[in-house]
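Novice: What follows is a set of structures to go through.
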Structure I
C-alpha cells in the first residue's frame, strides 16, 4: 500500500497547509468516503444510540442520519462465518440466556489474558447463532432501545457489506481479538479479505477501512489487501500482541511515524486529542493530530455519545448521567482540533455539527 500511503500523506499535508476548507459542491454532495477529503462521520456500531448495536436496523438508521461509514465489529462463529458483535461473548447483546437449548454452552474462557464468563460466538455455528436475537447492551442508559429487543438477528459481515454497497456508504470493520481467534484456529483476516473480494471492495478505490487495537494483524492485512487500515489506540494499556508497548508510546511523534509504515489512519480515544484537566473538562488540543498529520495519518476519534456520562464535564447538561449533554458542541470542539472523522453512536448530531462546521469554513 506504499503508493496509497504516499498520496494520502501528500493530501494531509496540503490540507494542513490550507487556510480554509471548501464546502462540498453539489456535484460532491453525499457520503464522503475518501480519507483525505473533508472530515467524515462513522456510525459507531450503527446508530447505536437509537437502536440495539450491530443490527441491520442500526446500520440503516446511521445511513439515514448521514453517516459516511458504518462500523461492524467482527468476531467468528465456530464454522468460520464473520458476524457483527462488539465482543465474542454475547450474553449482553443477544437473548442467548433465554435459550435453554444453549444453557450448557455457558463457560469461562481467557480472552486476551482476562477471564470472561458467558456464551461465545465461536461455540455456535452460524445456523445456531441466527436463532438468537439482538438486545440493547446498555438498557439502563438507553431504555428506549429496549423496545427493539428481540426484533433483529445478528448480521453477518457479508450482509453489512451488501448494505453499504447498496446505500453508497463506506464500511469500517474492526477485527476483535485477532490473536485469540488465531489461537483457536479461526483467523479473522482471511475470511475478511475473502468477503471484501466477493463484494469487489478489496482495493484502494473502495470505501473500506479496517481497524484493530492490535498491530500484527494490521501488518498482515497491509500485505493481503489494498484498502485503508487504521490503528486503534485506547486511552490506557497497549496492544495485546505487543507486550510492553503502550498506546501512550504509540501516539508520540515517533510512534505515529511507525504506525504510518503499515496503516493510513489513527483511531484515537478522544482524550488523546482533547485531554481533560483535574475537573474533567477539556482544554487545549494535544499534539497528536498535528503529529499524526505530519506522519501522513488521518485521525478519527471515538466515541462521541450524547449521554452526559460519556462526555467531558464542559459538555454536560445537568447532573443526570443518562440525560443528553451537548454532543453538538463536543463534535465542533473535535473538528476545531483538526480531526478527520468522528465515531458516534448518534450520527445525526455529529453529521449536523459537521455540516455546520464545514459551512463556517467557507
Structure II
C-alpha cells in the first residue's frame, strides 16, 4: 500500500484514538495496596497500552459525523468498542493458543491462562461501565438502543467464535465457502463494521439509515477485512502484522485458503494436506507448515482468497456510495480512505 495512503489513514485515526485512549485510561484503575489486585490492574491496562489500529472507534466517530452527529458524543461509545476489542481478544488468544498480540507475547503467555481470563472479564465490566456513562450525554432511549446493539454484538461474536472453535474441536474439514463466510460475518464483520456504523447513526439520532443496508455493507466489508487478515497471517511482515506469521496453520484454522485448497487438491495431495493440518499445534514442525504453503501455491488458494476479498470490498464500496449521509462530507471522504485501507492493509 502506498505510503501516502498509510500516512493519511494514520492522520485520520490518530486524533480519535488519542481521545479514546485518554478516556479509557482515565477510567481504568491504576493502583491498589493488595499486590494481587495491582497485578490485575496492570494486566487490564496491558492490551490497551499496546499499539493498535483503532479502526473500530474511528469508524464509530466518523459514521456519527457522516450522519450529522457531534463527534464528542460518540467518544464514550467508541471507547466501549475499543474495550470490547481488547477483552475479547484476550479470550480469543487463549482459545486459539496464540503466541503474539500486537507484536508482544499474548497475555496468557506472560501470566497464565487463569489470570488472563480473569483480566478479560474485568475489562468486559469496564466496557459496560463506559457504555453506561452515555447516560450523562445522550437521551435514555439512545443509551438503551446502544446497550441492545452491544448485546447483539456479543451474541454474534461469540457465536462466530464458537463455530470456528467447534470445527477445530470436532476435527471438521468438510466445509464449504459459505460455511467460512457465515463464520466471518458473525465472528468479525458484525463487530468490526456493522456495529460502529449503526452506533454512529444512533448517536447522531439519524433515522434515515436503513439497518438492512448498514448490515449488508458492514458484513461485506468486515468479511473482506477478515479474509485479508487471514492472507496477512501467511504472507505478511510480522513486524507490521503484530501477530504470529503462519500462526493460523499451526492452529489448524479453517480459512478460505484451506477450504479452497481441499476442494481443488488431488486425492493424494488432500491426504497429505490433512495429515499435517490435523496435527495439534505442538506436533506441527516448521517443515510441515511450509509444506502447507506449497499446497496453497500449487492450487492458487491465496490468489483465490485475495480475489474474493477484492470482490467483497468492491461490493461494499458500491453499497457505501449508495447510502445517504446528511452530515460531514469530510467524514465521508475519510471513511472512503479508511475502507480502502481496511481491505488493502499490510498490518
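Novice: Once FRET efficiency 1/(1 + (r/R0)^6) of positions 214 and 286 (r between Cβ atoms, R0 = 35 Å, to 0.05) is calculated for every structure in I, II, which label goes with the largest value? List each step's numbers first, then the result.
Specialist: Working: I: 0.90; II: 0.20.
The maximum falls on structure I.
Novice: Here FRET efficiency 1/(1 + (r/R0)^6) of positions 198 and 278 (r between Cβ atoms, R0 = 35 Å, to 0.05) has been calculated and equals 0.10, so which of I, II was it run on?
Specialist: Details: I: 0.10; II: 0.30.
That value comes from structure I.
Novice: Give the label, chosen from I, II, of the structure having the highest value of FRET efficiency 1/(1 + (r/R0)^6) of positions 142 and 174 (r between Cβ atoms, R0 = 25 Å, to 0.05).
Specialist: Structure I comes out on top.
Novice: On to the next question. Determine which structure produced the value 3.2 for distance in nm of label points 7 Å out along Cα→Cβ at positions 110 and 126, calculated from the coordinates; the candidates are I, II. Could you put the intermediate results ahead of the total?
Specialist: On the way: I: 3.2; II: 1.3.
The read-out was computed on structure I.
Novice: Sticking with this structure for a sec: Quick check on the output: -24000 is helix-only ellipticity at 222 nm (-39500 (n - 2.57) for each DSSP H run of 4 or more, over all residues; to 500), derived from one of I, II. Which one produced it?
Specialist: Numbers: I: -8500; II: -24000.
So the calculation was done on II.
Read-outs: derived from the displayed coordinates by stated rules, not from any lab. Treat the numbers as computed from the prediction; the structure is a model and nothing was measured. Cβ atoms are built from the backbone, for glycine too; each structure is taken alone.
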